[in-house]
Structure 1
Amino acid sequence: MTRAVPVPHRWWALAVLSLAQLMDIVDNTIMNIALPSAQTELGFSIADRQWLITGYALAFGSLLLIGGRLSDLFGRKRLFMVGLGGFAVASAVGGAATGFEVLLVARVAQGAFAAALAPAALSLLSVTFSDDPGDRGKAFGVFGAISGAGGALGLLLGGLLTETLSWRWCLYVNLIFAVLAFLGAIVFLRPGIRPARVRFDTAGAVTSVAGLAGLVYGLGNAADNGWTDPATLITTVAGVALLVLFVVIERRAEHPLLPIRVVLDRVRGASYLTLGIAGAGTFVVFLFLTFYLQQTLGISPILTGVAFLPMIGCVMIGAVVSGTVLMPRVGPRPLIPAGALLAAIGLALLTRIGTDTGYASTVLPSLVIMGLGFGLIFGPVQNAATSGVTASHAGVASAMVNTSQQIGGSIGTAVFSSLAALATARYLTAHGTSHGAAATIAGYHLVFWIAAAVFAAAALTAALLFRNGPIRVADELQQTH
C-alpha cells in the first residue's frame, strides 16, 4: 500500500474545524443562559421559550443525515462554508430580533445550517488526517476535547455575556467564531475530489427527516407534558415507524442516503451506540448540575460557568492524552469503557449533594473525575466512528455521529426530566409541601444514580463491541482527500 501524502497546512485546518465545532457546541448551552433574559425583554411566554429550544433541535436533528450526504455529493468544504455563512446570518438575525417570531425563525435556521456544518466539519477532519494514525489520534483528541468541553464553556460565556452586555451577544458572538473559521477555511481547507453524480435518495430523505423530526419532537414533548400526552405518543410512534420505513428503503435503494453497511460495521456501530448512550447521560451533568448550582446553592450564571472550568481542563487533558499517546497504540476498546466508568463514578459521587453542601467538597471532585472520563470517550469514539469508511461516505458517517448524540440527548432530556419530576412529587407526598428544596434534591439524586447506570451500560457496550488493537483507516479515504 502506498503511503498517502500528508495534507498541507493540516494543523491549521484542524484549528479551523475546531473553531467551527466550538461555535456549534457552545451555542447549544449559551442559549439556555440567554433565553430567560430574552423572554423578559421580548415578552413571550414560557411555552414560546421552549419552542426556541425545540425548533433548533427539530431542524438540527432531522436534517443531519441530509447534511452529511450533501457534503459527500457536493463537496465537504463547500457545504462547510455554506453552513458557517448561514449560521452566522441566522445568529445576526436572532440577535437583532424585536419579537418572538423572528427569534424563532432564526433559531430554526441556525439548526438547519448547523446540520450542514457539523457533519461537514467532522468528515473534513477525517479525510484530512487519514495518512498517519498518530497524527489522526492527536487531531481527534483536540476535536474531542472541544466537543466535551464546549458545553461547559457555553455556560461560562453565556453567563458572562448576559450579565455584562446583553442576551443578544449570546447570538452575536457566533459571528466572531464564524468569520474567523470562514476565512480560515478559504486559506487552509482543501476542496477535495467530488464523487461522480448520483441520483439523490428522495424517498430516504423524506422518511429520515419526518422520522427524526417526529422522534425529536415527541421526546421533547414528553419532557414537558409527560409520556401519556397524545402529542408525545402520536409523534414518537410515528417517528419510530417512519425510521423503520427509512431502513427498509435504504436497504433497497440504488444510491441510499445512508448505506446500511456504514452503520452495520462493528466498530462504527459500536461508536454510534456508545455515543447515543453517553449523550443521554451527559445531558444530566450540564442541565441538572446547573440547576443545582444556581437554584439550590444560589450561584450566579457567571460563577456557575466558572464552577465547570475544572471539568473543562480535565476533558482537555483526557482527550489529548488519549488521542496523542494511547489511541494510536491500543485503540478504542480499553479507552472508551474506562472513560465511561469514570463518568459513572463521578455521577455516583454527585448523589452526595444536599441543600447546604459545599461546591469544593461535593461537586468539584465529581467534575474532575467526569471530565477525565469524557476526555477518554469523545475523541476516541469520534475517531472510530469515522474510520474504515470510504471518502464518498465520510459525510454521512460523520452525520451519524451527530445524529446519535442528538437522539441520545433527546432521550436523556425526556427520561431524566420525567424521573426528576416523579421523584420530587413522591418526596413531597411523603414529607409534605414544606420540604420543597429537599424534594428537588431527591429528584437530582435519582437522575444522577440512573445516569451513572447509563454510563456503566455504555462501558459494557463499548467493551463488548469494540475490537482490540488500533483502528484502521480505509485506503479509499487516504486516496481521495
Structure 2
Amino acid sequence: MSSPFASATELARGLRARSLSARDLVETAIERIDREHDRLNAVVARDFERARIRAGEADAALDRGECNQPLLGVPMTIKDSLETEGLVTTCGAPVLAQHVPARNADPVQRVIDAGAIVLGKTNVPLFAGDCQAFNEVYGTTNNPWDVTRTPGGSSGGAAAALAAGLTPIEIGSDIGGSIRNPAHFCGVFGHKPTWGILPDRGHIPGPPGSLAQTDLAVVGPMARSAEDLALLLDILAAPPSTDVRGGWHLELPAPRAQSPKGLRVAAWLDDPFSPVDDEYRTMLEASADALERAGAIVDRSARPAVDFATSYWTYGQLLGPVIAAGFPEEVIAGLEAAARDIAPDDRSQHALHVRGSLVSHREWLMHDEIRHQMSAAWARFFRDFDVVLMPVIPTAAFPHDHHQDFHSRALHVNGIERPYLDFLHWVSLATVAGLPATVAPIGCTRAGLPVGVQIVGGRFEDRTTIQTSAWLGEFTPPPGF
C-alpha cells in the first residue's frame, strides 16, 4: 500500500510494475477524502462511482501490458472552475449550482487522455475571485496547517487536498496568484506557466461555452514535488482544441542549469512598494543563501528596468476589463458613479479596481503597449540572470475573513495594517509580463505556518523555474495528517 503522500510519478511507476492497483488507490483516496471532509471541506463534488469503474478499466489495461499513458490508473481531483463532463461544475456560484457540463475542459481532457482517474472537484471562491476558498454553494475550505486560516484561493481546495494527502496532483488556474498563493499557504508546489502555452477552454470564468483565451489567465500544475509539476506540465502543454488543423507547436527549452552551480540568481526579496513580513523575508534570504552555498551566483541588488508600482498599475488596468466583462449593467453604472468621485492622481486599491473596470479599448491598447515595453525589459534582464527569487504575498496564511467588501479586509505585515488586495502585488510582476513562476515550500514560521518562494523566469523558461524549485523546496505533511 502506498503512502497518501506518494507522488504521481511514484504511483504511476508502481502501477506499471503492478505493485499497486488502481482499485486500491481509488478506494484509499475515497476513504481519506470522506474522513477529512468535515475538517477541511476541500473535495466538494464527488465522482466516486465512475472513479471505481475507471479504476477497474485501468487495472485491466495494465494487466494487459498497456502502459503508454503516463497517468494510467492515478487518481486525482480537479479544481471546480474547470468543466468536467457529467460532474457538476459550479465555480462557487449559486447560479451554476446545477451546471453539469457535457464536455471536459481542455486541461481535464488532457489528464483523462493521459489515464488519470477523476475523483471529484475541489473548492474555490465565488467565480474563482479571491485569495480564500469559500462560497454559498459549498461553504469554507480550511487550511490543513491551521483550520482557522484560509488555504488561499482561488485554488484553495486544490492546495488543501494536496497538503492533506487527498490527491497527488491537481490543475490550478491563476490570474491573480490563484495557483501561487494557495501553494505558499499550504506548503505545496505550484507552477504558473508562460501565458498561452496551456489551453484553458472550459475554464469558468468566462461563461460556460467561452472559446477565447483570457488575457493574463493561465491554468497550471500543482503537486507535492517539482518532478510532478514537470510531469503534469508536459501532459497539459498542448494546442487548444480549437486548433483543428494542428498548426500550433510548442518546444520548451531545457532547464538553463542541471545543478545549482553557476545558476545566475537575482534575489528581489522585499520592496518599499510592498513590504514583506520580517520573519518571512528572513526565510526567503535563507533560501537565497542556500543556493549560493550550493554554487549559484546570487545578486541581491539586481532588478529589471521595471518600476514595481507602474507594473502593478498596468496589471490592474488590464485585469479590470477581464473581471468586469461579466458584470451586469447595474454594477457598471455603480462603478461609473464611483469613478466620478475619484481624484485623477488616486492610486489606491479602490481607485485601481474602479478605473480598471471601466477601461476603454483605447486605454487598454495604451496599457497593453506599456506591458510589452515591460516584457522587453524583463527579456533583457534574463540575458544576465536565469531566475529571480521573490515573495509570493507579504505574509503567511491569514485567518478566514469573509467580509463581502474586499476593501474592508486587511493584511497585517509586521504589525501594520495593509490593504487586503496587496496580496496581488508580488504575483502581478510575472502575470502582467506573461512569465513563468513556480512556488516551492521553504519551511514554516514560528507559528507553524508554511511559506514558499516564488521563482520567476524568462518567457518559455518554465523548465528552469520548475528545476530551481526542486533545489529550494521539499514538501512536509501538516501535523495530524
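To which of 1, 2 does the computed value 1.00 (Rg/Rh (Cα atoms, Kirkwood Rh), for residues 320-375 alone) belong?
Of the options listed, only 2 reproduces it.
When FRET efficiency 1/(1 + (r/R0)^6) of positions 208 and 392 (r between Cβ atoms, R0 = 25 Å, to 0.05) is computed for each of 1, 2, the one that comes out at 0.85 is 1. Looking across 1, 2, the calculation of relative contact order in percent (Cα under 8 Å, 6 or more apart) that yields 16 traces back to 2.
Looking at volume of the Cα convex hull per residue in Å³, for residues 344-455 alone for structures 1, 2, the greatest value goes to 2. Look at mean count of other Cβ atoms within 10 Å over residues 152-159 for each of 1, 2: the largest one is in 2. Looking across 1, 2, the calculation of helix-only ellipticity at 222 nm (-39500 (n - 2.57) for each DSSP H run of 4 or more, over all residues; to 500) that yields -11500 traces back to 2.
Out of 1, 2, choose the structure whose coordinates give percent of Cα pairs over 28 Å apart, for residues 168-383 alone equal to 53 when calculated. Checking each candidate, the match is 1. Can you tell which of 1, 2 yields 12.0 when mean projected area of the Cα convex hull in nm², for residues 136-287 alone is derived from it? Matching structure: 2.
We did not get these values from a lab; they are worked out from the coordinates using the rules stated. Keep in mind that this is a model prediction, so the values were computed, not measured. Cβ atoms are built from the backbone, for glycine too; each structure is taken alone.
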